[in-house]
Structure I
């Protein structure tokens, strides 16, 4: 009897059952969400491209045409959807890409995210001005208040707005270039997708901003092609 008792006391406890599948490390879940979040990037780029398909007339040379253009429903919807909503979707995509890159290029990913998000936020303020102030200016001009409308337009698009827009464009461009360099160097994502991202950013945000013509659309199209390739390639395997 004592031998049986001792044998039972010394026996090893049965092994614990394996953890359920849902109890995975948090890093795995974050990586999975980041891979899915990469699809926000081509959505953002497609909205950028949609927003560049038409261009407003120059207020300095043809204010009546400018006033008619900025009072259209398509102008308002373009800025609310393609520009403002698109900027939010872009921030989600930038965050996902930074997480995807953090395992291999953490410093580049961090600085790229900081610059891109700050720049994107500053640019969104300009989009807000365009969406809400410009239609009011256009309606005032078309209602016969031409002098007040032109003066107000010059005041709105004055030094304060450009002091916001210029740093925003430069930070936004720097962030995307850094993202492109990180993608090109990471080793498990398409190198040319990173190069396209780095080249498309200044083409869209700097050259396109100055020229405000088809160059901007070309830059957006390059960003769309690069981010589509990047998002598709980023679904393979697990994040490092």
Structure II
């Protein structure tokens, strides 16, 4: 059972969330993938329904159930200044009773083709139409996306902010492994001073010595002896015993 979800974002989005006490859900028109909402649009076209009207009240927050991945940092925080925010899923879902939250499905191409072929023959319930927003192509399966949807007919903007208490919903903030240590410490101090004792960490993804403390560097004396080509003290003692 999924208990935590993760969202990668540039650091200015973190400041926005913490300073406003809001998390923002976006319309599908703000997404990069043109296939998003395509199935729902095709259904509305086949049924001569107004897709723009049906789609206008739907706002989404996209997360992942996977923890840390190299390509997530590179894709979602290309400026090397991002964070991965960990949300407690049950707390996140409780911030607004209108939220619908589901795992995204990644059906095979043939299933999507059949769905498109037969979509005009079906009459979908509102719940079944909503399900179309939780389908993506197989090529995106590695995202392991968990999507939250909010419907609000009274709102007209491209984004809607929902109130949240960061200390109740956010369980950890992981800073980009490409941020240097000094910059991380400044961010950490600022967050603790302004927003309280949230749990912060600096990713060790690109720092194997911190990720694996057992990878200790040799002592200075050993390194010097090795560089000079001389034996270590234990080797000298063993050699001396052999000579005797």
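Computing FRET efficiency 1/(1 + (r/R0)^6) of positions 64 and 104 (r between Cβ atoms, R0 = 30 Å, to 0.05) across structures I, II gives 1.00 for structure II. Structures compared: I, II; top value of Rg/Rh (Cα atoms, Kirkwood Rh), for residues 32-95 alone, i.e. the largest, recorded for I.
Each of I, II could give FRET efficiency 1/(1 + (r/R0)^6) of positions 40 and 56 (r between Cβ atoms, R0 = 25 Å, to 0.05), but the derived value 1.00 comes from II.
Can you say which of I, II returns -10500 when helix-only ellipticity at 222 nm (-39500 (n - 2.57) for each DSSP H run of 4 or more, over all residues; to 500) is computed? Before the final figure, lay out each step's value.
Details: I: -23500; II: -10500.
Traced to structure II.
Rg and Dmax of the Cα atoms in Å computed as 25.6, 109: which structure among I, II?
Working: I: 25.6, 109; II: 25.6, 99.
Answer for the origin of the read-out: I.
Bear in mind these aren't lab numbers, they're just calculated from the coordinates by the rules spelled out. Quick caveat, the model's predicted, so the values are computed rather than measured. Cβ atoms are built from the backbone, for glycine too; each structure is taken alone.
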